[in-house]
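Take a look at the structures listed below.
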Structure I
Amino acid sequence: MSAFSLEPRQIAWCAELRTLAAERLRPLAEKGEPGRVNRALVAELGRLGLLERLFTSGAVDLCLMRESLAYACTEAETALALQGLGAHPVHAYGTPAQRAHWLPRVSEGTAVAAFALSEPGAGSDAGALALRAEADPEAARPDGSPAPALDASPLAAPDGPSRWRLTGEKCWISNAPEADCYTVFARTTPGTGARGVTAFLVPADRPGLTGAALEMLSPHPIGSLVFDAVPVTADDVLGEVDRGFRVAMGTLNLFRPSVGAFAVGMAQAALDATLAHTAGREAFGGKLRDLQTVAHQVAEMALRTEAARLMVYAAATAYDEGAPDVPKHAAMAKLLATETAQYVVDAAVQLHGARALRRGHLLEHLYREVRAPRIYEGASEVQRGIIAKELYASIGEAP
């Protein structure tokens, strides 16, 4: 795997993104309602061409976008990332009809996408999904037209598309319940763990699909979904029946390093704020920066932030080059960067003192934002498990 370094055009693009985030996106973010989808912000991301780049660029560009936006406007970063997470399965595994219908709208910011994997009893253990996709030989197609009869197989009919009813719950779903479409992972074959899961593309207006918003620590939209015999057909399948776990992991292998980029952007914002504060703050007859304990703390913050950044872009480069060890590098990048950002933001708050805890302060905002990435898209403990599994697999031993 080659080493990563930014080219001049990438450096210029990152600077442009920071300016756009500060001048055009942050004002829209500030007008949004906490916990709700900010459609004006999503639409602006579409007008700027950033959403389209989710599907035309590689992992490195995705990380550059997420880090740069996170530095100046975490709400814009999150809105962009959630569009990508929700619609990447359509881009990578969808049929031509699915792609043609949804990707232009997601890219324009006129449709909001969501990735529905987690459940009340299956968060980190994705193989324990309980949302059921039960064969439904009597149902009509979602458009109301009669469905052909199924043969003896519960999953396929030779004379027409297969049909299921989705029953169960999803929880902790970003953009729920306001998204326009959901990538939903459901169990089509009981008792088979991760091997019996299928990914479905489910429009929000399907009968039987309802949801509720959840109030969380960070302000981005997140909610629960209830599936009450929601009808889906083979036309809604993403990828292959019973191979939806591949869809989920393929998506997460791309987005986990970029979660790290989000974390690095927050860490850099906290570090820069700390540099400015400690350089100007009078204390004990001099500047805060003159105290060795403070200077060494800032140096440690910078060291860890740069190390995390290098790990993130190494993982993104591995993904773009099709390296065989992408899952290991993706897990390492997410783990190191999110844990680092937590450390850096916490240290920044400590060096700023009480002012950093005042509502509306940058660090108060970052302190609330930085906690969740250590949990979503695989908690830190899960990432350590993935790393260990990949390491032992490389020597032919199971952990």
Structure II
Amino acid sequence: MTGFALGVDQEEWCGQLRALAAERLRPLAEKGEPGRVNRPLLAALGELGLLERVFASGALELCLLRESLAYGCTEAETALALQGLGAYPVLRAGSEEQRERWLPGVRAGRAVAAFALSEPGAGSDAAALALAATADPAVAPAAGGGWRLSGEKCWISNAPEADFYTVFARTGEGPGAKGVSAFLVPADRPGLSGAALDMLSPHPIGSLTFDGVPVGPRDLLGEPGRGFRVAMDTLNLFRPSVGAFAVGMARAALDATLAYTADRTAFGGTLSDLQAVAHRVAEMATRTEAARLLVYAAAGAYDRGAGDVPRRAAMAKLLATETAQYVVDHAVQLHGAVALRRGHLLEHLYREVRAPRIYEGASEVQRTIIAKELYAGVVTR
């Protein structure tokens, strides 16, 4: 995919999504409590059929959806994305029983999903996770035994309020990533508890404690020892769309800056008359467009089943999230003190834009992935 342009129908759909986010979803988001799951907002996303689109669409459509919602209501975008992240492993690797039990509720916005990979000592190095799944024949004896989960998860979006968790634990079939299995763990499973974390970003994030939580073969997502692949398949889809989320925020900040600098009078004219301001805005626009093109190139590669998806996905997330940070920061600078006032769009975006450079693989991890993929194709003497 060497270029990207939306068709007329796609442009109209994106415009409808931006208007829907601003007019229908933003009021619901504003009624929510920061750091808590906003169930009325999720229900609205389900009612509007947007959660269904997360599971029925390819990467390109998912990116369009996330970018457009982020432009008008970041809370709605994040609520939608977290449902997809938590439940996509069930769609891809779950049993028919698991899909029938949980996915209708996720699509309707009734059941809250969460993706539980990170731990206090295993964030960027996800293969180093230590949550132990210890074999216990007393768990599910009719199925040949199960496991008990012991340890902690941390920085888990939607925790501790989710209704179920996609949990990655070490079952020990091999070293590193080879010994990790994925489980679907309902929130009411005995021994599972959690606590909310007070974070900079406004969406819910918490920690989870597993005190001998019983899981059986029917809770497995895929095969034992193949859980890390489940995690990576999910991240390869969602990393470009994290970039789309970032692009949506960057475009919102850019448009706000264009309007403000074209109208704000200073030094005998408008701010846009000042070359320093105009050149800064031009740089913001150019970086945003470049990031957007890379995001949709990665999404197109995913939908085509290209072999270089991990590299493209990493590049897209890296450039888009770093660009969004740059654009929002400079938008605040050009607005001045007004942008620092609580409740201003840019004050909100300034808090939202920082986390995507860390979650689903920090920028440094993306650079490592890109370099590894590049060198894998080099033939040495």
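Quick note: the coordinates plus some simple rules give every number you see, no bench work behind them. Keep in mind the model is a prediction, meaning the values are calculated, not measured. Cβ atoms are built from the backbone, for glycine too; each structure is taken alone.
Tell me which structure, out of I, II, gives 139 once volume of the Cα convex hull per residue in Å³, for residues 193-344 alone is calculated. Corresponding structure: II. Highest-scoring entry among I, II, by mean count of other Cβ atoms within 10 Å over residues 201-208, is II. Calculating percent of Cα pairs over 14 Å apart, for residues 97-184 alone for structures I, II picks out I as the one with the greatest value.
Among candidates I, II, the computation of distance in nm of label points 7 Å out along Cα→Cβ at positions 169 and 361 that gave 3.8 used structure I. I have 3.5 for distance in nm of label points 7 Å out along Cα→Cβ at positions 121 and 337, calculated from one of the structures I, II. Which structure is it? Structure of origin is I.
Ranked by distance in nm of label points 7 Å out along Cα→Cβ at positions 49 and 313, which of I, II sits at the highest value? Kindly include the intermediate steps, with their values, before the conclusion.
On the way: I: 2.2; II: 2.8.
Largest value of distance in nm of label points 7 Å out along Cα→Cβ at positions 49 and 313: II.
Look at Rg/Rh (Cα atoms, Kirkwood Rh), for residues 129-224 alone for each of I, II: the largest one is in I.
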